[in-house]
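> Below you'll find a set of structures to go through.
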Structure P
Amino acid sequence: MYGGEKLNQHLILRYGLTKEFFETFRSLQYRGIELPLLLINYYYKIIQPVVDQKRLDSLYIERKRYSFESMADIQRNLHRGPNCIRDLSSVTHRNAVLVPGILLPFALKQLQSDPVIVMISNKKDEMAIRKQSIPSNFEIFNFRESIKNSKIQKKEIEALKNSVGRIITCNLEHEVFGTAEFQTWIIARSLTAMKEVNVLENLIRQKKIGVILDHTELVSPGNTLALLGLKFGLPFINVQHYLTTDASIIPSRASHYCVWGENFKGWLESKGISQEKIIPVGSLRLEMENLSSSVNRAELMKQLNIPSHHQIILLTTQPFPEKVNTTIIQWLLKAMKDQPFSVIVKSHPNDHTDYVKHVKEKQNIILNPSGFNLSDFMNNIDYCMTISSNTAIEAAMFGKGILVLQPQIEYNFFLNYNDYHCHLAKATAGEVIENEKELIDTLRKLDQDQEFKCNLIRKAELFLKNTLSAGEAPSYRIFKLIKTLLKNKS
């Protein structure tokens, strides 16, 4: 559902080249951790030109296929990890929980009486802890500052450079490893990875950490912590924060996965993750977000000059090429002529499309109105329109209908390399719209056909049921898992 159900040329090349990277440079280790495993996200940027150039070269693709027949094969091949040198999971005094700053609201709600270490590694973590009252049993650990202060011994640096030089000398004909750019890159990135391992292993050894939570294994500190979890026998819980796709999760080494619902559980299983490790809990992020609204529908319509008889559509954009996003706007301009609808456009922070030059006054399209949060819109709109955004799930939570846009999107190494952007269409989350005519027909039905509108809501409800696990609050379910893991020490 979330992309990569079948191997395409891009995936074969991406992961074939990754397999070669892992295996060729496996001797580059620090404290028992293979350094290439920590460089994967940066390595993708290095191989992008090769993959883009060769993805239609059938002979080259077959050379990189190896034994890959499915994403589960890739997960098994690339899983690699250190052996457990010391099992700390049974040490009774290890009862602290390590969480990223972005999960601080969860910790404050459910772990008030537990020792908690909150790690700050990026701006989102910093924003999450800002203006929060931190209990005395919580400790803030600034990962970024610790990396700056970490030192690698000169003899270790020289050993790394010599090892890289020897390996590259044996691989000068390789289309990636034989380039001067790669040699400079791998040395610089490996040194950073060594510092990350050094800082985080020292943290684990010095603190009484018993359980580790994070929301990603793609980048550090999450990927380093997952490997150190294997090294020290400590449970690492991958808590789903957003919708994700193959490149964000494979290879994964978590001991447990707290996912949103059955759809994602089944998708992970298809990637070779054991079902015993996967626990549907619902969305912790959506639980922690403030979903209340500061305005009612009448106030919103008044402030935005929306006619009282109009139905309201929220269009949530994504950071696609401008051609894709402007196509959608052109569809809307044609479809909304003389129709009783107003569209509020909420642009993704990374969407830099200039919508102003396409939209004129009195076209009932309102661009990024200020002074409102997402829940102000969700509480008061009739429908959410998007390609594949998380906001479709939030709209379903608010009982709104979903309009699933499916314009043509060109291949892009990072933004569109599989069928991820079809996941809402595949899930029948709402009315699927592939062109201007279908949008015109859909708006006409929404204006005139009450049964069509009711069916749209029913689709969203079923989609929500399969996407988010119902029942106990996600935070409480994760809390119970943590307590179970900590009790297993005795």
Structure Q
Amino acid sequence: MRYSIFLIFLISTLCFLNIVNAQNISIIVPEKPPAIYASQSNEVNVMIKNGQDIKDTFYFSIWPTKWVTLERYWASFEPGEIKTLTIDIIPPKDAEEGTEIYTLTVKSLSSNLSSSQEIYVNIKRTSDVFLSEIKLNKQSLKLNEILVIQPVITNVGKETKEILLSTQVLKDNSIVKEYEDSFSIGPESVKTFSYNFPIERVYTPGDYVITVFLKDSLNRLIEKKSISFTIQPTHKIEKERESKNFIFYTIVNIRVTNKGNVKETNLNISESLPLFSKNFFFPDIEPMFQEEKNNRIVYKWLVELEPGETKVISYRLRFTNVIMVSCILIVIIVWVGWLFYQPKLLKGYKGIISGKEEITISLYIKNRRKKSLNNIIVKDFVPAIATVVKKFDTLAPKIRRKAMGTELLWKIKQLKPKEERILTYRIKPVVEVVGELRLPKATLTYETKKGKRRRVLSKKITITGKIK
């Protein structure tokens, strides 16, 4: 009996204390459960009043803690002061729809006073379909690598949905690539899309953003999500040298291509040539620098290349003057050689032009070649002012009388290499000659190995004096 009376007294005391505590700390919550939307940041405002006649500091806590953060976890209150505490609730996209209950507790830090209040919220989803995540195979890529973009779509509803998916790759807020898909997603299912984005030279290095738009069949935006990646700078220069040879000059083309994704400035292109080519060097674009070193001359050009751009540096080595001089020298050498090795024919005379004395004419022949001369014919002519004396000290010629004078002809079957022969004949004037007696050139013809005839001429001779 005494125990029952004590229990009733204890319960009455606790109820009284709770009423007192509640009066000292008041928590005012919304009358109707507020709507809390999944995947969004939702705020619930709660009013807290210090019902004491003293200044106090209260500590705030909430349970359960899932999806919830408090604006602050303690605050100081003046006597009778009311303050607003904001509760942030962010349910996940796949949160179940329905009522969720949270319990907010306010406790004094200076006494044992505390108060608790339940807060009811109504969880709702804006759409059963949402963008779960965006997967990337890499966050940082180099030139010629491939970025794989994989948006993951989830349908937590009970019905099939028609969805539009737009995936954009942006650089400095400009779209560089876009992928679009229209598809159906079944109830309580997940669908993953995959797009390959090759890292090409047209895409400059830097930070890029991928933005995925999820829309319903009426093109209304359901959700938008973004993720970033980086393209690294790549420096790559290819150089090709091509040389084309012509008769009088050579053309050299140096082809330089920027295979990287970065603009190249002050790119140094050099060409090393033998020092003797300095006077034959004719570039299409003048080099900016040149220097001589170790019997060579080095030319340097500075160029700028955009990614993918190609420039050609061309120059010519013109040997026209050298070739012309060489040709002239060769012709002279050949001509001198031909003169030196061709058969020799010298015409001379002996005697005095006086009265009716005879003059001896000599023809000196020598084979200066290393081969024999065959079928040699030597011809000479005596003008009508003189006559041939038919008395010969050497091989007698055939004589042919003509109106203009007398022709003499000798036939020699062969002359061996270095062999010499002298032919002579005598003349005397038929009239008195005052001044000069001119005798024409003698000729020597011979047959080559191929059967062709070649001719050699002597010089003219002039005999001066008075013939009586």
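> Ranked on distance in nm of label points 7 Å out along Cα→Cβ at positions 133 and 157, which label among P, Q comes first with the largest value? Don't skip to the end; give the middle numbers.
Working: P: 4.7; Q: 2.5.
Ranking P, Q on distance in nm of label points 7 Å out along Cα→Cβ at positions 133 and 157, first place is P.
> Here relative contact order in percent (Cα under 8 Å, 6 or more apart) has been calculated and equals 8, so which of P, Q was it run on? It would help to have the intermediate numbers written out before the result.
Working: P: 17; Q: 8.
Derived from Q, not from the others.
> Same structure, new question: Using FRET efficiency 1/(1 + (r/R0)^6) of positions 181 and 269 (r between Cβ atoms, R0 = 35 Å, to 0.05), single out the structure from P, Q with the greatest value.
Numbers: P: 0.35; Q: 0.15.
Once FRET efficiency 1/(1 + (r/R0)^6) of positions 181 and 269 (r between Cβ atoms, R0 = 35 Å, to 0.05) is tallied for P, Q, the winner is P.
> Among the shown structures P, Q, from which was the value 24.5, 76 of Rg and Dmax of the Cα atoms in Å calculated?
Of the options listed, only P reproduces it.
> Moving on to the next point. Upon calculation of FRET efficiency 1/(1 + (r/R0)^6) of positions 61 and 117 (r between Cβ atoms, R0 = 30 Å, to 0.05) from the atomic coordinates, which of the structures P, Q produces 0.10?
Computed on structure P.
> Starting from the value -13500: which structure in P, Q was helix-only ellipticity at 222 nm (-39500 (n - 2.57) for each DSSP H run of 4 or more, over all residues; to 500) calculated from?
On the way: P: -13500; Q: -3500.
Going label by label, the one that fits is P.
Bear in mind these aren't lab numbers, they're just calculated from the coordinates by the rules spelled out. From a predicted model like this one, the values you see are computed outputs, not experimental measurements. Cβ atoms are built from the backbone, for glycine too; each structure is taken alone.
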